[in-house]
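Novice: The following blocks contain the structures, represented as structure tokens.
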Structure P
Amino acid sequence: METELLNEPPKSRKILPRIIISTVVIIGLIFLTKEVWFAIHHEETDNAQIEMRMVPILSRVTGYVDKIYADDYSTVTKGQLLMLVDSADLELQLQEMQADFSQSQSDIENARASLVNAEASLASAKGNLEVVRLRLSKTSGDLKRDKSLFDGNAITQKQMDDSKSAFDVASMQLETSQIDVKVADTRLAVLSSLIKKAQAQAEIKKVRIDQQRLKLSYCRIYAITDGKLGKRNIDQGQFIQAGTPLFTIVNTNSQWVVANFKESQLKNVHVGQTVHLKIDGYPNLKVEGKIVSLSDATGAKFSLLPPDNATGNFVKVTQRVPVRIEIMDEARYKDVLRAGMSVVVSIPL
């Protein structure tokens, strides 16, 4: 009897497991209740990430990389010189174009001088024409007078012949002077056209010089926005073609979140709602945001081969709609957030 009493376990040994189990069950129920309450009163997705503008810096000329002034992941400011492309060939071409343009200017001056001479020749020809006309008028009068005198036997045949010959010579000189005036006038028109042509050619050459100077300016590559560089794709001495990607600048002045909510969640999502953002990299960081826009198409519609749920697929895939979220007090988190970071977005209902 005494042995049975000694082997009987104390009541505390029976109660302790029950207390532990009850505590675990209560904690589980509390946790489950919180999760259910949160699910009922929030829309949440972990399909979200931080976005920033990725600004590509491309080469606009072909040549060899001369110098590089920026390293990977360095901070740059708008207008900062990043790289130089060897411009020796372009500078020689520019000098050749400038010499050709100077020659064109000389050609224009020569053409203008020829035009002045042509104008003087035209004026001289017109003067000679007037002189010849006066001479013809005189010889015509002399011929009429001598003809009357000859009919009255007042002058000899020789005098009459001389008077007629003078009239014929003056008539021929008039025709020649008129031709000279026409030739001088035509030459004036030709020279005027040549001047216009030379001026047009000079303008073309001037435009080409401006284009060449523009190409030379492209040899100096600057940052077009503030931000941080990504990994550079070139090294000094490398040959690059026009359009070659050189750098990518992450514009840190603008940050936002794109969350892809399921289409079944959209009924509770609208512009202007305040959202809670949980950054995977900084779980203790409390970040607030505001919905600014919803995409008019699902994310899959922007893919190369978008799915079509209306074609009778065996498995209907739930689509997701991108939602753009503005980060409140963005400057506060500027040095912490990085493009591509994963985010959990929850929207209080």
Structure Q
Amino acid sequence: MSKETRETIDTTRLQRFARAYCESAVLFAAIDLELFTHVARGADTEDKLASALDISGLRVERLVNAALAMKLMSIDGGTLRNAADASRYLVKGQPTYAADWLTFTRADVPKWFQLTEALTSHQPPSVLGMYDDLTVEQARSYHASTYSIGTGAARRFTKRVDLSGRRRLLDLGGGSGAYSIQAVKMYPQLSAIVLDLPPVTEVAKEYIRDANVEDRVSVLPGDFTSTPFPDDVDVVLMASNMALYEEAVIADIVRRVHDALVPGGEFHLVGEMLDDDRGGPLDAALWGIGEAVNHSRGKAHTIGQSLGYFRDAGFNKITHSVFVSGTLYHVVGVKNS
């Protein structure tokens, strides 16, 4: 093998991992300072930004350099322009403004830098992890950050899943009720039940009331790993919470869903699932290891494992597909008529 074709092995990739937190810090600072909002509103040069942000030219230059290198913005002849995603999601006043969602795990950063201690701890993990002592105020703060992204995912779900023949939806761990709210808005014949922890259902009631769907969306306070399910539902949804639990718990939930569904009913499991070789997506793996940080027994589940839960529970017509590329997968099973 010639010198030209020989693979070079160095520390570049490892250095990127070691300093990835620096990129998070730049993004958070840019959001705090409303950098992209100022650029969108006309402060599109470094001099204008220095005035708008009330910081020195040197500090503006440092921030802009980092934003340019991260491809969060571009520059042409001294004029700055936000990148397409920054323009859509990080400009205040836009209906798609998503800063709350992008920063909702920011408070967890110190815990992540104690991951070594979490992995080597001999303290027994719990089933609910960070949710063991959840308060209504904590639930309200959490869903204030996640409701917008949850609503977007819910709209995607209602567009891709035909619920026109369904009557009653059970939303397991439904949080703010975003999926249930969007589902009943899309399908007038449908009613929904949000089953979640008591502090969460108190918050869900606020979102349900604000959406004016109180007559069609109700709440069931409880823990869906143990609370009995209604037995008159013909569609069940569990979205973005499977990483909280270990295999035995997920398998039991899927079995109990199968038993609760009316004949011909369907179960939709939307979650952060790993490919069967466990080589990605990275997002699913990180949600899984995050459960070590949160001291739960949860983990990342593979697509194959998820399909197995459905088969073992007795579902047929099992299908699977990408829900959000690199983030969420969608498994569906139908109970025999």
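Computed from the coordinates by the stated procedures, all read-outs in this text should not be read as laboratory data. Remember, predicted model here, so these are calculated numbers, not experimental data. Cβ atoms are built from the backbone, for glycine too; each structure is taken alone.
Novice: Taking 2.5 as the value of distance in nm of label points 7 Å out along Cα→Cβ at positions 58 and 306 derived from one of the structures shown (P, Q), identify that structure.
Specialist: Computed on structure P.
Novice: Can you spot which of P, Q the value 7.6 was calculated from, given it is distance in nm of label points 7 Å out along Cα→Cβ at positions 26 and 218?
Specialist: Source structure for this number: P.
Novice: A follow-up question, please. By the measure mean count of other Cβ atoms within 10 Å over residues 66-73, tell me the structure among P, Q with the highest figure.
Specialist: Structure Q comes out on top.
Novice: Ranked by mean count of other Cβ atoms within 10 Å over residues 178-185, which of P, Q sits at the highest value?
Specialist: Answer by largest value of mean count of other Cβ atoms within 10 Å over residues 178-185: Q.
Novice: One of P, Q was used to calculate P(r) over Cα pairs in 5 Å bins from 0, in percent, for residues 42-89 alone, giving 5, 23, 30, 29, 12, 2; which?
Specialist: Going through each structure in turn, the value belongs to Q.
Novice: I've got another one for you. When relative contact order in percent (Cα under 8 Å, 6 or more apart) is calculated for each of the structures P, Q, which structure yields the highest value?
Specialist: The structure with the largest value is P.
Novice: A follow-up question, please. Out of P, Q, which structure matches 21.0, 61 when Rg and Dmax of the Cα atoms in Å, for residues 18-201 alone is calculated?
Specialist: So the calculation was done on Q.
Novice: Assign the value -0.42, calculated as log10 I(q)/I(0) by the Debye sum over Cα atoms at q = 0.12 Å⁻¹, for residues 130-193 alone, to the correct structure from P, Q.
Specialist: Matching structure: P.
Novice: Here volume of the Cα convex hull per residue in Å³ has been calculated and equals 188, so which of P, Q was it run on?
Specialist: Q
Novice: When helix-only ellipticity at 222 nm (-39500 (n - 2.57) for each DSSP H run of 4 or more, over all residues; to 500) is calculated, the result is -17500; to which of the structures P, Q does this value belong?
Specialist: Attributed to the structure labelled P.
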